[in-house]
1. For Rg/Rh (Cα atoms, Kirkwood Rh), for residues 36-75 alone, the calculated result is 1.13, so let me know which of 1, 2 that is.
2. Which of the displayed structures (1, 2) returns the greatest value of distance in nm of label points 7 Å out along Cα→Cβ at positions 60 and 212 on calculation?
3. By the measure distance in nm of label points 7 Å out along Cα→Cβ at positions 156 and 188, tell me the structure among 1, 2 with the highest figure.
Structure 1
Amino acid sequence: MSTVQHTVGFGAGPLSRAAALLHTLLTVEALLLATVAPGLAGLLFLGPDPANLPLAAGCLLPLGPAASAALYALHHRSRDLTDLHPARAYLRGWRLNARPALKLWAPLLAWLTVIAFTLTHFAATGLPGWWAVLLGGIGVASLLWGAHALVLTSLFTFRARDTARLAAYFLLRRGRATLAAGSLLVLAAGLTALLTEALPALLAAPLLLSLLRSSRPVIAETQEDFTA
């Protein structure tokens, strides 16, 4: 009578997986902050004057490619403690996605800047009050579109206009993923308003991991229906 013994190799247990996740999050967070550090430093010198909105948008330009690289690294992370290369995955994601992400991120930033500038000077426009509500809704919808577009451009190789169309398609097609992205935006805004502007930046990697997990239906449908 023989006995079969099942053993779990080193690096495959639950504690090892948790350590691997923590290591990946810390590494990706550090690399993301290092990538966007020049822009964040510029923001520190800008006052709250609405006239500085275009300069603030310029400082935020590196955030799009950096977030895309972080999503790529988190998506391709290893769950084995003995096979971790988050820095390599982040740098690869940056090389692959920096330009495609910037093609979508820069127009989105410009559009949001126009909306924010209009709202901060709304009294001078002479428009009825419901226009402000409409502009605010358009701004929120644009941010949600941007969340889908960021995930798609980070994990797939589409032309910019095709990524834009798919992101718009998934806004309503995958309402739960859109609502999850909205909840993350509300969380980030709440942390900024109640605590400090730096906190969302310091928690960028966990927030992006949450976005990635809530976007699983979007990723699965894209793989099944829109890739060869």
Structure 2
Amino acid sequence: MSTVNTLGFGTGPLSRAAALLHTLLTVEALFLATAAPGLAGLLALGPDPANLPLAAVCVLPLGPAVSAALYALHHRSRDLTDLHPARAFRRGLRLNAWPALRLWAPLSAWLTVIVFTLTHFAATGLPVWWAMLLGVIGVACLLWGAHALVITSLFTFRARDTARLAAYFLLRRRRVTLAAASLLGLAAGLTVVLTEALTVLLTAPLLLSLLQSSRPVIVETQEDFTA
């Protein structure tokens, strides 16, 4: 009986729930530590649109931090006796920091241009539909970025190949894209209605939801685009 209990320890529903909670808390803490310089800079900046270029610099650490968190969550263990989320996060950061930054930096720069244009749109003299088009382009870029970060966090491709795959899945897997849009809307709603601090503190659960909804993309990439 003791042997059976020993073998079964860590595999029950309560143990799996505890393992998930431990992983989420650890990944969240490491994400905050990794992104701390950028988050501190964002908090120090005011809401003045003139600060947007500085804000773009501050968000640069978020890309590698998100990538490392996605890697750690993807490789999480369900067994309470075999948990190494911190090790997985550090490995993900070491492997993916530069690949993620190569995609995240231009995306952040482009989104900064869009936001800056929208905040000064009245001075452009352009029709309102241009603003709506820019908004749609901005959302599409964010959704592309979600696909790109998932792919670059779990696979080793050249940056341009990752960019192409992310664009391919943007339309190929519409349900996955819609799920990412729902998570983006949830994060935006929490930020607007409550506080951006709550959104940051829920990063790990939001990224886990993104991973779960991105399962078709992950499976297809593994089966069709890797050896």
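A short reminder: the numbers here are calculations on the coordinates, not readings from a lab. This one's a predicted model, so the numbers in the text were calculated from it and none came from an experiment. Cβ atoms are built from the backbone, for glycine too; each structure is taken alone.
1. Working: 1: 1.11; 2: 1.13.
Only one of 1, 2 returns 1.13 for Rg/Rh (Cα atoms, Kirkwood Rh), for residues 36-75 alone, namely 2.
2. Values: 1: 2.3; 2: 3.5.
Top value of distance in nm of label points 7 Å out along Cα→Cβ at positions 60 and 212 goes to structure 2.
3. Values: 1: 2.1; 2: 3.7.
Max of distance in nm of label points 7 Å out along Cα→Cβ at positions 156 and 188: 2.
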